[in-house]
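Novice: These notes open a run of structures that come right after.
Taken together, the values in this text are just the output of simple stated rules run on the coordinates, not laboratory data. Bear in mind the structure is a predicted one, so any value in this text is a computation, not a measurement. Cβ atoms are built from the backbone, for glycine too; each structure is taken alone.
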Structure 1
Amino acid sequence: ERIKFSAFCLFSLLLVGIIYPITGHWIWGGGWLGGGWLQGLKFWDFAGSTVVHSVGGCCALVGAYLLGPRKGKYIDGVSYGLPGHNLSLAILGCLILWLGWFGFNPGSTIFNPGTTNLDPNAISHIVLTTNTAACAGGIAAALTTWLDPRDPDSKPDPTMIINGVLSGLVAITASCRFVTIGSAITIGLLAGIIVVFSVDFWDRMKIDDPVGAISVHLVGGVWGTLALGLFSEGPGDLYSIGNGPVAGLFCGGGIDSIRQLFIQLLGIVAVDVSTVFLSWLAWLLVKRILSSSLRVTEKAEIEGLDFHEHRMNAYSGFLFKGDLKQSPLRDQQRQN
């Protein structure tokens, strides 16, 4: 809602071309985190809670900080809600993502280093853990917003339910193959609760994150990666073809589970700190390349980026009121 399209494209190129391959190699490419360097134990992230989601969340955090908040979001230290355009489309987007996760997580059985071939038993189990974690996350977020003791008139927040579902999906991504259905529900429930408080935390920090991407992907990814060290069932039927982490702390893993938790935490810190540093450099490089601000003008932000960045009006009936006397639609019609 406030970044130049050119800046977005350039940063995306640097992210997928440099930042993501570096941290991804550390874990999935035989690098130092995935090499079993501590008494045979290694960092485990089956489908990308850290490799994919935390990396994206770190980039979002740095980008949101450098861009600054949207106009009118924080006035005299008070946070004001800026409603989205269409809640129904947002819910539809959540459902599409949810469906896509059934390819994302089970599909990782093909590329996981511990897998020798396609395993239908593992795929079916991953589908179940993925779905139950998502359901649990949505339910937990709904109850957390509904039963908020700070607001006697609180209601279930649909936007937070969306984030709860997505946070549950992000959190289960690291351990979807290695945990039971019951553990998947627990991971999802806690993810749904955490995301509500995380959104509030970043808002208090004056980090304007309109869709809660930092909370869903960064915070949810951190929780999911740590949860693997707590709930992994250890070698057995769940691993089927291939190998996996030792039993988690809550599953009788003993001293090895503590070592595994340490490695999980070490990997999180290494990847997230590196990503924050590299993405900061990338944003500054983009700013230097463009020789201007990363952000659109105030007029463009108020009137909307559809017209100012793409010369199109996504919603042809939308007209502006207030200080702006003309809408881009009227200007376009007058020119025609």
Structure 2
Amino acid sequence: MIQFKQVTKKYGDTVAVSDVDMHIEANEFVVFIGLSGSGKTTSLSMINRMVEPTSGQIFIDGIDHQTIDPVTLRRNIGYVIQGIGLLPHYTIYENIITVPKLLGWSESDMRVRAETLIELIDLPLETLEEYPNQLSGGQQQRIGVARALAANPPVILMDEPFGALDPITRDALQDSLLELKARDQRTFVFVTHDVDEAFKLADKIAIWQYGELVQFDTPQNILLEPANDYVVELVGIQRIESARLAALTVADLASKDAVNGHKSSVTYPADALVSESMRSMLLDEASLFPVLDAKGQEISYVSKEAILDYYDAMHAAGKQVTV
């Protein structure tokens, strides 16, 4: 869907983005994250040519976007920013239909689309006749999302859209965006400096440092295999340890030497997650729990002591564990 090939952006002698290769699949929700000046917003802005690459190529659906007229390109890519950018002298309806109107849609089609979108973002239909200053910040941001979706573009770019909102409104809008993502298949590229937001929303996360793409992978893979110390520091060691613990299987805790003790009558497949098996093991009076291979053969045991150590480690990593 979106492919960066050896993309570099320089401002004089300063390298803002350095030799980036990245492939974003259709309908993926990709989050760019990094510290200020890391290159994440510059990279986002090169997708719709608000910023032009110094070298390299960006392809959208296999087409080099340098061959597409910038205005035409931007009319086919939704764009949501932190400042919202609603026109204060336009009604909400007029704001939403800005791009469809430029594309020559009929009034009836624009009205239907606006009404569909206002319902999609969970605002009353009468909101269409109001003005931006009559809405809260959170409501205005929802309108910004609706406007980006109005012409039904295959790609939506979002540059820290919720950064200026209070935590409760921000969390609610994140939930709404997840619902939208589930119902409305399209490609999202979202910039944030908030690690919690990135892990909540993303199918894949791109981590940036000093203009370089340090790691591009699923949230789970980043947690289990961080690329370097910077990723560990950015993501947080507690989050990483929690993910690693959650991914452990009973085979990871098993030992062939654990043979002394009262054996449980309950058996556990080797690939069962410890996090899902722990409760029954802790409530079981036995001290050894048989582990079975794929053929149902007993291959080792997990000790009650190992489970208790795991329980303590989960608490230390900040995980809520109930038994």
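Novice: One of 1, 2 was used to compute helix-only ellipticity at 222 nm (-39500 (n - 2.57) for each DSSP H run of 4 or more, over all residues; to 500), and the answer was -11000. Which one was it? Write out the running numbers ahead of the final one.
Specialist: Working: 1: -18500; 2: -11000.
Label of the source structure: 2.
Novice: To which of 1, 2 does the computed value 18.9 (mean count of other Cβ atoms within 10 Å over residues 89-96) belong?
Specialist: 2
Novice: Assuming 24 is relative contact order in percent (Cα under 8 Å, 6 or more apart) as calculated from a single structure, say which of 1, 2 it is.
Specialist: Comparing all candidates, it corresponds to 1.
Novice: Of the structures labelled 1, 2, one was used to calculate distance in nm of label points 7 Å out along Cα→Cβ at positions 145 and 177, giving 3.4. Name it.
Specialist: It must be structure 1, since only it matches.
Novice: From 1, 2, which structure was Cα extents along the principal axes in Å = 78, 51, 36 calculated on? Working shown, then result.
Specialist: On the way: 1: 70, 49, 38; 2: 78, 51, 36.
It was calculated from structure 2.
Novice: Quick check for you: by mean count of other Cβ atoms within 10 Å over residues 193-200, which of 1, 2 is greatest? Can you show the working numbers first?
Specialist: Working: 1: 20.9; 2: 17.5.
Answer by largest value of mean count of other Cβ atoms within 10 Å over residues 193-200: 1.
Novice: Have a look at 1, 2 and say which one yields 35, 24, 23 for Cα extents along the principal axes in Å, for residues 169-232 alone, as calculated.
Specialist: So the calculation was done on 2.
Novice: Let me ask something else about it. Taking FRET efficiency 1/(1 + (r/R0)^6) of positions 33 and 161 (r between Cβ atoms, R0 = 41 Å, to 0.05) as the quantity of interest, name the structure among 1, 2 where it is greatest. Can you show the working numbers first?
Specialist: Working: 1: 0.75; 2: 1.00.
Top value of FRET efficiency 1/(1 + (r/R0)^6) of positions 33 and 161 (r between Cβ atoms, R0 = 41 Å, to 0.05) goes to structure 2.
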